[in-house]
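Each structure below is given as structure tokens.
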Structure I
Amino acid sequence: MKLSPEQLQRRIAVASKREPADLVITNGKIIDVFNLNIIHADIAIADGYIVGIGNYRGKQVLDAKQKYICPTFIDAHVHIESSLVTPQEFAKVVLPHGITTVITDPHEIANVVGNDGIAFMLADSEELPLDIYLMLPSSVPATPFENAGARLKANDLEPFFTHPRVLGLAEVMDFPAVLHGENQMIKKISTTLKYRNHIDGHAAGLDKDAINVYRSAGIITDHECISAEEALERIQRGMYVWIREGSSAKDLTSLIRIVNEKNSRRFAFCTDDKHLDELITEGSIDHSVRLAIQHGLDPLLAIQLATLNAAECYGLQQKGAIAPGYVADFLLFDDLMNLKVQQVFKAGRLIAENGQMIISIDKQNAMPSAISKTIHVVKPDKHDLQIPINGTKANVIEIQPNSLVTKHKVADVTVSNGYFVPSVKMDQLKIAVLERHHRTGNIGLGIVSGLGILSGAIASTVAHDSHNLVVAGTNDDDMLTAIEEITRLQGGLVVVKNGKTLASLPLEIAGLMSSRNFTDVNKNLKQLHHALDELHAPAHLNPFSILAFLCLPVIPEIKLTDIGLFDVTAFQHIPVSVS
């Protein structure tokens, strides 16, 4: 925090009650996230900062009318691209939910267009009332087992560390590279430690010995815990655990029971990946707070997890609490057991009320040509989608509801003339990943169980982390139509049935985000959901969200890349057919 002598003099003058505050909040119940209790006192604010708790006079006085007052929320780890809108539009969605700070990893767009993507995310998030901090992508490409659009080395990342909103190195997901001391990974970690102290982890499925390796490399957080045992192992070894509740991965209910006053300071909430429509209707970190309370966590502990813990982990010393010296970012609400955000203040200024923004943050940002027209697919035909099967058995990707983890299943499949035939009755659909960055013509083919659609096909260019074109369907004709339409759109989401496109959402920014406002994008999403109903998709699942993570070869047990079916446990590609 840089203060001029004049600013410092004024804050001291207000804190010592020699001068009136700019704003005084009276008659509120202040949540003390340090001691986990409630304070009945005034809050004095000067120059956007809290300067006192006690009895104060102010130029402006706001009667809180016995509402609770707590710090605004922090999302400890999020990929803004997964909201399908730009940082500016994302801010309009999450601010009314009381989130004023996010720690984002732009590795989605970086995996498509490299440094141009990081530069775009920084530029579009300038001068917003949402404080967007970046962790630099550690794994571009995410693994050597697929083809991404870019390759970022330590030297490519280093210039970004001079930016004040860059905090460190984002989720290190290539554990073998760390374990074996791969040259570029070591350079990325050591370069980060030269400038910052913050390195995020991605320890999906890793055992205690592997966590020892991560911690020895300076990696301090993990958002991939799916069991209480995993979380405790990481806490024991000095890590922070981010409890994730997103669109596909919902880990809160399995983890929250182990949080208590003894270990709570090592936990925080994150969304990781959450779709726009769910952010609008359900919320972000505010939803995690409510859900944690519903599952028995003390409300004050839940608020501590949503505020102070992530701030302290990332060195944001003026965020996360209602106390002198902290930025006056706070929210008001009535019911501690069912927290519904009513008013959101940023730097002492009311910016959102009753779920709506009350200030305008529209600014015109040019879209660089480097991040558009990124879909370069070699047009396939029916022959390219055929999966040869010797016999009747195949390796199948089995989806686990509300989890990024898939099961590797060997199953009998329907075969005709030596090739796999999708079967709705047997819940076995065809899935293909087409390389879309360099026109290699690569097509990885597989069989997926649990997607739930009963007709047609769906396709997307949101396919973590390399974001190739992924399509799944009940028949080849609809899959080919979906591929053709998504290529024409230059990225997006598509639903096809009987050779006709029922609905689509163009994502012209790197095939990941729309340049339109969030309300228009949300309308498109609703049309997609109606179209999914025509495919008889299950209401409790989001097929597009599931589809996006079936291409992620760092999450156990089996995934699909543009090179082929990938066994994550063995870290190697395998054939679809089982001899």
Structure II
Amino acid sequence: MTIIQERSPEQPPAEEPRLTEYVGGPRPRGWVKFVTSTDHKQIGLNYMVTAIVGFVVAGVMAEAMRTQLIAPNNHFVSLDVYNQLLTMHGTIMLFVVAGPFAFGLANYIVPLQIGAPDMAFPRFNNLSYWLYLGGFVVLTGGFLTNNGAANFGWFGYSPLTDAVHSPGPGADMWIVGIALTGFSGIFTAINLITTVFCLRAPGMVMFRMPILTWNMLVTMFLVLLAFPVLTSAMALLWADRHLNTHFYDPSGGGQPILWQHLFWFFGHPEVYILALPYFGVTTEVLATMSKKPVFGYKGMVGATLAIGGLSMGVWAHHMFTTGAVLLPFFAALSLLIAVPTGIKFFNWIGTMWRGTLTLNTAMLFSVGFLGLFLFGGFTGVVLAQPPLDFQTHNTYFVIGHFHYIVAALVLGIFSSIYYWFPKYTGRMLDERLGKVNFVLMFIGFNLAFFPMHDLGLRGMSRRIATYDSNLGFNFLNLLSTIGAYITALGVIPLVVNIFISLRKGTVAGDNPWDAQTLEWATSSPPPDHNFESLPPIRSERPLWDANHPDQRTRVGH
């Protein structure tokens, strides 16, 4: 309620409040702001910080599993605890870390890149975050139950998930937690798609949007296609466990393989739901640090659209060994999806070619992303061919393959942190600590995951908690575990860097990188309403055009 006070004639008239000032009383701070804010920037930070917490939690689980496998016949954890760690590590990395961090990045950056004042549905946005946080809490809360957390693997294959094989509330909490994060993703997708189509600034036509925004847009359409299928699969599983239905139970006429079709129909688009945002991050960082426009801008957009379309048709390459899918068709599509990804690599190299390169930490992490994703893609081509997949499907070769992809995504996350931290906070991260962070993580990831390919070719099966000493696995597992320890050490410099920089970091200014896109046209951090004014938008890099009129991008480039 506004109270109007009388003013004596001697008092000067009060200054009229600006429309952009907060007029509802004292500005919320701290926990109140965290809980109640509908500002897309605060919600984006909430997502990203929560995802980093999830990364630490999942990382601790990974370290425990690698410690168990450091030596043959080890007893660091019991078999049941190992299965719980395996299930929850994969689930948290998939549903709490890689995807939601990208959702947080989209929340914060996309409205700024298109010149919008906020997301289209701010309160809906707040609800999306709390559903996500609730899902995270419910998932990890399974460890506090009598039977422990879910222990049937992050893929949840039937009949391991039924009430007989997985009794107790841990499995139910896994179902509910994934459903909550799924609804969060669906709501975020609706919000972001509406924002991009309806709230772009004047002049920001579709083919002037930054590549990150394009990638986030395609990602959100994939979310709308894939997440409802997963949520439906979870609802059917819940019904089987509690309502005596038989969707996945063959004794009642159900089909266990139905779960695989539903899960992987979500699961392979999910790979690109996770990857496309960090493709966008890499594109933004490479262009900025090369002082060049994106090479083949429209080709990059077309490749993104092609990846989105093809990713919906390759789920069954996860099911080659079931004998229930048409091998030539899904093998061909799985190989074909490498083509638009190759176009992106060609354009990334073209963006850097003859550019004025700045090899700072953000750039190093992006180049590291390219290397790890490329190697993971090579092994993906191997696994896309049924005869080779038959030999390696249930081995550590597959673990090595998808962990290279996940490691690349983590490098993409870290690249985004170093690149946009000045925008979030107004402070720069320390470059020396950042480069230590990169070197340790890059070495750690390769040392941890490269030996897994050899382990798979030697016959080490997936999802085992121990092994005999005479199988030839000892040294490679030792190397892999040492790599995991180095990776864990590599996270420490980032944490130290953030805490030091928040207190004493160099003041960044509005555009410390001399970047090209609109998020750098406002203050750091941005005001509640995002922009005081916008430069003219005549190309896909409007800020560069405004700051370097002699080198302005040709309209329609």
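Every number in this text was worked out from the coordinates using simple rules, so none of it is lab data. All of these numbers come straight from a predicted model, not from anything done at the bench. Cβ atoms are built from the backbone, for glycine too; each structure is taken alone.
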Between structures I, II, where is distance in nm of label points 7 Å out along Cα→Cβ at positions 36 and 420 highest? I
Given 4.6 for distance in nm of label points 7 Å out along Cα→Cβ at positions 60 and 436, calculated: source structure among I, II: I
For structures I, II, calculate FRET efficiency 1/(1 + (r/R0)^6) of positions 276 and 340 (r between Cβ atoms, R0 = 25 Å, to 0.05) and state which one comes out highest. II
Note: distance in nm of label points 7 Å out along Cα→Cβ at positions 100 and 252 at 2.1, derived from one of structures I, II, originates from structure I
Distance in nm of label points 7 Å out along Cα→Cβ at positions 148 and 412 - highest-scoring structure of I, II: I
Where does the value -7000 come from, among I, II, when helix-only ellipticity at 222 nm (-39500 (n - 2.57) for each DSSP H run of 4 or more, over all residues; to 500) is the thing being computed? I
